[in-house]
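In the part that follows, the structures are each spelled out as structure tokens.
Here, each number is a calculation from the coordinates, and none is a lab measurement. Please read all numbers here as calculations on a predicted model, not as lab measurements. Cβ atoms are built from the backbone, for glycine too; each structure is taken alone.
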Structure P
Amino acid sequence: MDCPPVNALTVAQWYEVGDTVLAAGRDRKINAVVLRAEGRGFNAGVDIKEMQNTAGFSALIGANRGCFAAFAGVYDCAVPVVAAVHGFCLGGGIGLVGNADVIIASDDAYFGLPEVDRGALGAATHLSRLVPQHKMRAMVYTAKTATAQELHHFGSVLEVVPRAELRDAAMRVAGEIAAKSGIIIRAAKESLNGIDPHDVKRSYRYEQGFTFELNLSGVSDQARDAFVEKRDTEFTK
């Protein structure tokens, strides 16, 4: 991903991520995919400015469906997806990383869901795959972040490396996977998805329903307007 200034993706770009990852998995010459980013951080979530500059609910619906497609693209990719995370991984970035198979992070990486502060909900489904249940709840309620080192301690991040070594480390792990039999690796990915204790698609879709409710109430627009205008939110409801 390379979408300056902060890799906050538009609706079209969310769909593009999902389509690109799925297409790579369909290529029988590919046994592993590395999902990484350029710029200051891995991903800052949804492009809120696009949402606020679009009349009606079309951008909101597009963002929800686009994120769903991108997260599902990573999960459904026929081969393992290695996420290489640097800097910030926020909002929708958690959905991508939480659905990845392996995570390599730089020592400056941090993870969080600022959704409550932005008038939305979602991706707690995926955060719960990265941190323990009560840590996840505290992070959702407070919008505080967790470091790569913390996630390594929890076992969800495989390796933490210096920023300059991140790409090589991710490619090394992906290379180890890709060196295996493609037939077996693809069967392994499908089998692991099949025994997943949580239905990540249904769970995330359930969360999205509450985001729609918050938007209909008007409170979400208040939060997003404040974010775009770089001021504190003054809630009236």
Structure Q
Amino acid sequence: MKQYKAIFLDWDDTIGDWVGAEHQALRDIYRTYRLDALYPTYEDYLNAYRPYNYELWDLYGRGNISKEDLQFRRFFRPIEGLAVSAERRQELAREMGVEFLRLTNTYFTLLPGAEEVVRALANKYPLTIISNGFREVQHYKFAHSGLADCFAHTIISEEVGVNKPQPEIFRIALAMNGIQADEAVMIGDRYSSDILGAKNAGIDQIWLHTGAAEETATYIVSDLQEVLSIL
């Protein structure tokens, strides 16, 4: 088995349960803003919100839109049919964006088994978080995770001015650790940002993925616990 000198990790849906927190926050948004006027069920609203949100995150990762654009547009487009003025729809979208970030912090939890895996890895390697998440949200989660002592470095794209999957953010992590690309491995759940980004930077990858996959990675695992059999 190849020996590495440092481990890079994504945060959301690799260590922290973003999908769970997002789901609960969006359900609250749906109820609070009476979006049943547009969507008969919460699932209908989720189906309008989520695919577009993924598209926006990919644009953000490539540097094609700003954080502010992403935050506004993901809540504005699903309510375009709301029977209020355009100005009021814009106000509502901005309010929803602020409330959503507050709620995701409220509902933040770690994924099952994540603490055990992170602490086991931290006993053997310096760990570096590389995240595209919004600064104010990610710092809250890092501080309240109970794992802050496990990380040698935390890199948030907003703070360094470059997003995953751009290779430069991975090069920043390499420089912080004083290592070469072949001495690190990246663990993440999103192929487009975590895995492809690391691959393009010459870094090995461990892809946390369930189900069939057309894409490839250095290693593919279906559960975070399986990482411990590799590292």
| query | The value 0.40 for FRET efficiency 1/(1 + (r/R0)^6) of positions 102 and 198 (r between Cβ atoms, R0 = 30 Å, to 0.05) was derived from one model only; which of P, Q is it? | reply | Q
| message | With log10 I(q)/I(0) by the Debye sum over Cα atoms at q = 0.18, 0.24, 0.29 Å⁻¹, for residues 62-125 alone coming out at -0.77, -0.97, -1.14, pick the structure among P, Q it was computed from. | response | Q
| task | Compare distance in nm of label points 7 Å out along Cα→Cβ at positions 94 and 118 across structures P, Q and report the one with the greatest value. | result | Q
| said: Tell me which structure, out of P, Q, gives 0.96 once Rg/Rh (Cα atoms, Kirkwood Rh) is calculated. | reply: P
| field | Comparison of P, Q - label where mean projected area of the Cα convex hull in nm², for residues 6-69 alone is highest | value | Q
| field | Value 22.5, calculated as mean count of other Cβ atoms within 10 Å over residues 182-189, assigned to which of P, Q | value | Q
| field | At a computed 4.4 (distance in nm of label points 7 Å out along Cα→Cβ at positions 38 and 134), which of P, Q | value | P
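Which structure, out of P, Q, was relative contact order in percent (Cα under 8 Å, 6 or more apart) calculated from, if the result is 26?
The correct label is Q.
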| query | Thinking only about distance in nm of label points 7 Å out along Cα→Cβ at positions 30 and 142, which of P, Q has the largest value? | reply | P
